[in-house]
Structures are given as C-alpha cells and as structure tokens.
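Please go over the structures that come below.
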Structure P
Amino acid sequence: MSKENVLCGLDIGSTKIRTIIVKKEYDSSQYLVVGVGESLSYGIRKGTMVDFEETVSSISESLEKAERMSGVQINHAVVSIGGTHISSQNSKGVIAVSRADGEVSSQDVERVIEAARAVSLPVNREILHIIPKNFIVDGQQGIKDPIGMNGMRLEVDAHIIEGGTHFIKNISRCTEQAGIEVDALVLSPLAAAKAILDKRQKELGVALVDIGGGTCGLAVFEEGDLIHSQILPVGAEHITNDLAIGLRTSIDTAERIKLDFGFANAAEVSEREEVNLSKVDSEEEGVVRKKEIAQIIEARAREIFVMVNKELKKIGKSGKLPAGVVFSGGGAKMPGLVDVAKRELKLPSQIGFPAGFKGMVDKIDDPAFATCCGLVIWGDEEVGTGESKGKSINFDSFKNVFGKVRNWSQRFLP
C-alpha cells in the first residue's frame with residue numbers, strides 16, 4: 001500500500017479562519033480531503049492582527065473542527081498571510097557562473113537569487129517570497145530553468161514580496177501558540193492561484209482577484225510568471241458597512257441583507273422588488289427596495305475594480321489579459337459581480353473553484369476555500385511537509401528550482 005502524506009492549510013482571514021486537512025499518496029497527483037474546519041475570526045481586522053488571544057482562540061477552534069472531522073492530529077501547517085502591510089517590488093540578480101566549464105549548477109541558481117534578494121529594506125520589513133520570473137544566460141533572455149546550460153554570466157529577474165516584521169512574527173506566534181508549527185507563510189492570492197488557475201491561463205495572462213473580508217488580494221500572471229502582486233485595502237466587509245449606513249440598519253442586519261438579497265448589478269434589479277426589514281430582523285422595521293441595495297453594493301464593487309484596474313495600468317496590462325480575471329474569496333460569491341467586472345475591467349471574468357481534490361469536495365467547492373486549498377498544494381510542491389519536510393528537492397523543473405531556493409533562502413531571513 002502506498003504511503004500517505006498528511007498536509008494542512010490554515011487560512012487566517014479577516015472574517016473567517018479556515019482549515020483543510022488532506023491526505024496524498026506519494027504516487028498520486030490528487031489530494032484527498034479528510035477534514036475541514038471554519039471559525040469566525042475575531043482577532044483580525046483588514047488582514048492584520050488586533051487581538052492576540054482572540055486570534056489564537058479562533059485558530060484553535062478552526063483546527064479542532066478539522067481534526068475532529070478527520071481523526072488526524074495536526075502539528076504543522078502552511079499558513080496564509082495578507083494585510084495592507086504587504087508590498088512588492090522587482091529585483092535583478094547577477095553573478096558569474098562558478099564552474100570552470102561554464103555549466104550552470106543549482107548552486108549558481110541559489111546564488112543569483114540570493115543576489116536578487118539584496119534590496120534595501122527598512123529595519124521593520126522582511127522578505128516573504130523571492131519569486132524568479134526568468135533567467136538570463138550571457139544575454140539570452142526568457143530562460144525558465146538555466147541548470148545545465150553553458151555561459152559565463154547568470155542573471156535573474158525576480159519578484160520580491162515583503163511584509164512588516166511585527167505582522168509576520170505575530171501571525172507566526174499566534175499559530176505556534178495554537179500548537180501548530182508554521183511550515184511556510186504564503187501570501188493569500190498566491191495560494192489561491194495555486195488552487196484555481198491552470199498553466200494555460202498563467203501563460204496567456206490572467207489576474208487573480210481574491211476578495212476577502214477586509215482586503216482584496218491581486219496576483220497577475222503572464223507567460224507563466226507572477227509579474228505583479230498587491231493587497232488592496234477594501235473587501236466584502238466594506239459592502240456590509242455601506243449597507244448598514246445606507247439602509248440605517250445594524251451591522252448584523254446589513255450582513256444578512258447582503259447574503260440573502262445582495263446583487264452587484266443594479267441594472268438587472270426591478271424597481272418594484274422590496275425587502276421587509278422586520279422579516280430579516282424582528283427589531284428592525286420598514287421596507288427597502290432591492291434596487292437600492294444593489295446600487296449600494298455596485299458602488300463598492302466598482303470602487304474595487306477601479307483599484308484593480310489602476311494596478312493593471314501600472315504594469316501596462318489594463319484590458320490586455322487574454323485569460324481575463326478570475327475571482328476567489330468569500331466576496332466573489334456576490335451575484336452579479338462578474339457582470340460588473342466585465343463592464344468595468346473590460347476583460348473576461350469568472351469565479352474560480354478549487355480543482356484537483358477528492359473526498360469531501362462538497363465542503364470545499366467554494367471560492368472561499370481557494371486560499372486554503374492552495375496552501376495545501378503549496379506545502380506539497382514548494383515546501384514539503386510531514387515525512388517529506390526537509391528533504392532535498394530534485395531540480396527537474398523551474399517549479400522545483402523555486403521550491404528548493406525558497407527553503408534555502410529562508411535560512412537567511414531575520
């Protein structure tokens with residue numbers, strides 16, 4: 001019987017904390033979902049921690065639910081990180097090939113990526129990810145895997161994602177306080193992209209927009225490479241707040257109205273349809289038009305897309321991504337959102353769902369679980385967990401090059 005590897009993804013969001021536990025046979029490409037846990041997130045606001053103990057309690061609750069369902073005790077996980085403290089920049093590394101015969105080795109790849117890491121950072125910032133986009137050998141550009149090639153000069157164009165040191169340490173400490181060793185911290189939209197984007201989409205050019213509760217994550221890919229990433233300071237909670245103010249209701253009532261009657265495309269909502277607030281909450285009274293609800297939601301959705309388009313303009317990709325925009329996160333489930341996105345971004349748009357999983361797929365067949373599922377894939381492909389954790393990775397592909405280099409470079413993090 002094939003041996004199994006147990007992997008865990010822990011998505012720490014602003015409104016929900018989600019845990020997924022999977023088993024994967026070493027000779028299989030599919031992940032068997034055996035446990036899923038979800039809890040309300042009380043200690044996180046807009047992607048950053050505001051209450052240590054509340055966060056630990058919420059993480060523990062989510063983990064406990066997943067462990068109870070799976071019958072497996074978890075002591076390590078790949079964990080998501082977000083928040084507006086995240087920023088990114090591009091960097092270039094250059095080295096001389098070390099071998100006398102000019103053949104590029106894995107050590108040369110490690111050295112050139114470490115050279116790209118030499119960027120100026122404030123004392124309160126640290127690097128989360130160094131993602132090579134392509135390599136250059138003696139002026140030949142667009143190389144994905146230079147190992148085995150011959151040359152004298154090796155260069156790399158890399159995308160560096162950084163975050164606030166205290167935010168990173170707080171998330172790590174909270175997770176460890178809940179009894180979980182952090183295998184890796186992964187930016188939320190990067191993890192979501194692992195679960196819902198395929199190779200062809202990344203090659204053609206695609207933007208992943210992860211709409212969370214407090215923030216919105218953006219990751220743009222082209223020719224298979226991550227070319228831009230950003231965390232935007234708006235999310236689904238802002239829609240709830242807008243409804244509470246616009247309809248003059250409590251936050252809880254506004255949230256229920258959003259979930260039960262929300263629609264992002266006001267043009268498709270009849271003027272005659274109404275919602276009796278007393279049926280939503282017995283303490284509320286009055287009647288509101290569904291059209292008004294949709295107008296409030298659409299205004300905030302358009303603001304999000306204006307911000308996304310602004311980021312695309314920065315890199316010259318506004319309206320120029322053939323694979324369009326793929327949405328993930330709980331906020332992506334808003335009816336009518338895709339139609340508004342097509343109109344505002346002038347790009348093909350769709351909602352993404354996790355792929356490559358079996359078992360309890362009914363519990364994760366949801367864009368809200370995209371990040372969680374992606375964390376599991378990240379742990380399997382880029383880090384190695386369970387019995388495989390810490391083993392060397394064969395440099396058979398660029399993906400494995402990145403995985404090994406990332407593990408190696410983490411030893412130099414502050």
Structure Q
Amino acid sequence: MRTNLKIGFVGLTHLGLTYLAASSKKGFKVKGIDLNQSKINKLKKFDIEYKEPNLRKTIFQNKKNIFFSSHLNNLMDCNIVFISQDISTNDKGKGDFKNLKRLISRTSKFLNKRSALVILSQVQPGFTRLINFDHSRLYYQVETLIFGNALERALKPERIIIGCNSSESKINRFLLNYLDNYKCPIIKMKYESAELTKISINLLLASSITTTNMLAQACEKVSADWHEIIPALQLDQRIGKKAYLKPGLGISGGNVERDVYSMQRILKENKQPLSIIKAFQRNSQHMKSWVYRILEKEKVLSKRNKFSIGVLGLAYKENTNSVKNSPTLHLLKRLKNTKTRVYDPKAKLGKKIKNCIQDKDINFLIKNSNVIILMTPWPEFNKVDKILKAQKNRKLILVDPYRIINFKEVKNKYIKYFTLGK
C-alpha cells in the first residue's frame with residue numbers, strides 16, 4: 001500500500017486529532033491545520049486537551065510524520081484533505097453548521113486540482129451536495145468513533161462508508177489508496193445515503209439504549225434483576241453480545257442526541273409521525289433524573305436532614321474528559337441548593353455549578369460523605385467497595401446506577417444500596 005501520500009486534516013477537535021493520529025501511525029505524512037493559533041501552539045508541545053486513551057502517546061510516537069499549522073496554504077501539496085471539525089450542539093442536540101460551511105469554503109481555495117476533499121464532520125442529509133466544489137473529488141465519510149475507544153476504532157474500523165456524487169461514481173485513486181490501508185470493507189453510496197447512514201446508526205443505538213432503560217425500570221417494579229437477563233439476550237443472535245444492554249442515565253455525549261434531533265427535523269419537515277423520536281427524548285430525560293428521584297425518595301434533600309453528598313464521576317462516560325450533556329451536570333444543576341463534593345480522574349467541573357467542590361482525592365470524598373453517588377463507570381471506582389468495607393458500621397446511602405460496586409462485599413444493615421434494574 002502507498003504511504004507516500006500527503007494527508008491534511010482541517011479542524012483539530014477530538015474527531016480531527018483522532019484520525020490524524022491513526023493516519024500518522026499508518027505511516028502517512030499528515031498535516032494538522034486549525035485556525036486557532038493557541039491550539040496549534042499547545043499541540044506542538046503535545047499538550048492534548050482530549051483525554052482519549054493513547055491519543056497523546058500515538059501523536060508523540062509518530063511526530064516525525066506530523067506537521068501542525070494554523071495556515072491553510074500548507075494544504076496545497078496534500079493529496080487528500082479531510083474536514084474534521086466537530087460540530088457543536090446545544091442542549092437539545094441541534095447542530096451549528098454555519099462555521100463548518102465557512103471552513104469548507106476557505107479550505108477549498110487552497111487545494112490543488114487533483115486533491116480529494118472529504119467531509120468527516122457530522123452533517124445533515126443534503127449538506128455535502130450543496131458544497132461548491134468539484135463533486136468528482138468531493139466525498140463524505142461516515143465516522144463512527146466512540147469516546148474512550150476512538151483511536152482503536154479509527155485504526156481498525158469494521159467498515160468504511162464513503163458518500164460520492166452518485167452510486168456509480170468512482171472513488172478518487174488517492175483516496176482509495178489511502179482507505180485500502182485500513183484493510184476493511186469499503187461501502188460506497190451517494191452523498192445523501194451516507195449522510196443518513198450516520199444518523200441511522202445512532203438512531204438504532206438510541207432505540208437500544210431506550211429499550212434497555214425501559215426494561216431495567218420494569219425490573220425494579222417486578223423484583224427482577226436486569227443483570228441476570230443480559231446474558232440471555234446476548235446469546236440471541238438477533239441481538240448479540242455487543243448490543244447496548246447496559247442500563248444508563250439517558251442519552252449523553254452529543255453525537256446520538258444530535259442525530260435524534262436531526263431525524264426529528266426530517267420527520268417534522270415531511271409531516272411524519274414523531275412519536276418514536278419523542279419517546280427517545282422523554283425516556284432520556286426521565287433516566288437522567290433517576291438519581292434525583294432516589295434522593296427525593298430517601299429525603300436526602302430535606303432541610304431537616306443533614307446529608308453530605310459525594311458524587312464520583314463528572315464525564316458523561318469513562319475514558320474521556322468530555323462532560324457534554326453529562327448526567328452528572330444535569331444532577332448538580334438540580335442540587336444547586338445542596339452542598340456537594342465531586343471527584344473525577346480526568347474531567348473538570350468548571351465554574352458554572354454552584355455549591356459544589358471538586359476534590360482531588362477519592363478517599364477524602366468518601367470519608368466526608370454519607371451519600372455516595374457513582375455517576376460514571378470509571379475502572380478506578382471498582383475499589384470503592386474495598387474502601388467502604390474498611391470503614392465498618394458507617395451509615396450510608398449508596399447510589400450505584402451502573403452496578404460498579406460488588407455490593408456483596410459491603411452489604412450490611414448500615415448501607416442503603418440503589419442500582420438500575422433491580
């Protein structure tokens with residue numbers, strides 16, 4: 001496979017840096033362009049803001065293949081240029097595409113006449129076809145990264161989905177040579193099909209998440225245990241061992257929410273029923289308030305009771321520092337009148353949350369809290385049961401949605417334990 005191609009990535013957010021790192025590890029010469037000079041200065045010092053496993057290590061190890069710059073004219077000798085800017089979304093999942101359009105317009109002026117331009121950013125159906133660029137060299141690639149496992153998925157994709165001008169269009173030879181290095185099926189389709197494929201993937205994930213949460217809630221009502229049911233479902237080939245069967249606190253992180261919103265817009269514009277989309281959104285909001293409902297039920301929020309609340313986990317999931325629409329932030333905003341401690345190994349609290357202190361030591365938080373809530377399934381939190389076991393006869397309320405703790409290790413009459421699906 002040819003690795004003498006020069007590859008450009010414009011927009012060095014989580015998306016761009018992950019694919020840049022993967023390409024550099026494959027042996028390609030890559031140029032990372034971001035118009036934010038401050039970000040470029042940090043990247044040149046290998047100061048990576050995204051706490052993605054192995055991302056900084058991979059960029060550092062392959063630094064001889066990487067050139068960072070804030071100037072678009074450095075793209076003129078690139079064979080392929082990826083637009084890799086993450087799309088910002090509001091709290092409802094609505095994306096802002098104005099800046100992306102401007103970035104594509106500016107970038108296209110610096111490409112040579114044989115370069116392929118690939119939109120890697122997450123866009124809505126119809127976006128790519130409206131781009132004013134030679135459509136025989138314009139493509140849309142579906143990204144399916146997962147925070148916390150992004151680099152691994154970029155290096156070893158199950159398949160690569162490429163949107164072209166038409167289903168019959170040939171893929172540019174530079175781009176095809178590049179993609180062949182990933183040794184996986186390449187699925188070609190027209191722009192609109194590829195754009196909708198991205199949304200389809202996330203809508204099916206949303207349906208799995210929503211159904212799982214609904215069934216886990218049913219378990220709590222009928223004294224069943226969802227974790228006993230999961231292995232039976234995973235052995236069904238129609239569902240599978242990799243299905244999203246772990247109950248959680250709603251849909252978070254931005255990407256799935258964005259595509260739920262996009263489908264809502266498409267259905268509304270075409271006067272189609274919105275019931276299933278609204279069900280996703282209502283169920284997600286209901287699950288995000290699950291912990292708060294437990295606290296209310298146990299009268300933790302009553303002014304008469306003096307409870308000290310400790311929250312373990314800020315990030316919306318483990319192995320990332322992203323707090324985008326995090327269930328923890330959703331909870332902390334509702335606890336604004338209650339003093340709360342929080343600990344997370346990577347994510348930062350910020351200044352918007354009142355009455356909340358971020359501790360640097362998990363042991364200190366546990367020692368100074370009589371209500372402990374595990375909001376993110378970090379591997380580090382597996383040791384909480386051992387810490388509690390060593391602190392005998394402490395009266396505690398333990399809220400563990402993801403069932404991180406081996407409660408058999410700490411079960412005693414002094415601890416009230418709550419988990420999803422039981």
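Things to note:
- Per Cα Rg over 2.2 N^0.38 Å, the highest-valued of structures P, Q: Q
- Which of P, Q yields 10, 35, 32, 18, 5, 0 [P(r) over Cα pairs in 10 Å bins from 0, in percent, for residues 221-372 alone, calculated]: P
- If log10 I(q)/I(0) by the Debye sum over Cα atoms at q = 0.08, 0.13, 0.15, 0.17 Å⁻¹, for residues 141-300 alone is computed and equals -0.42, -0.85, -0.97, -1.06, the structure in P, Q: P
- With relative contact order in percent (Cα under 8 Å, 6 or more apart) computed over the structures P, Q, the top value is the one for P, the highest of the group.
- Highest-scoring label, criterion being distance in nm of label points 7 Å out along Cα→Cβ at positions 133 and 309, among P, Q: Q
- Of the structures P, Q, the one that 0.05 was derived from, the read-out being FRET efficiency 1/(1 + (r/R0)^6) of positions 189 and 341 (r between Cβ atoms, R0 = 30 Å, to 0.05): Q
Readers should treat all values here as calculations from the given coordinates under stated rules, not as data from a laboratory. Quick caveat, the model's predicted, so the values are computed rather than measured. Cβ atoms are built from the backbone, for glycine too; each structure is taken alone.
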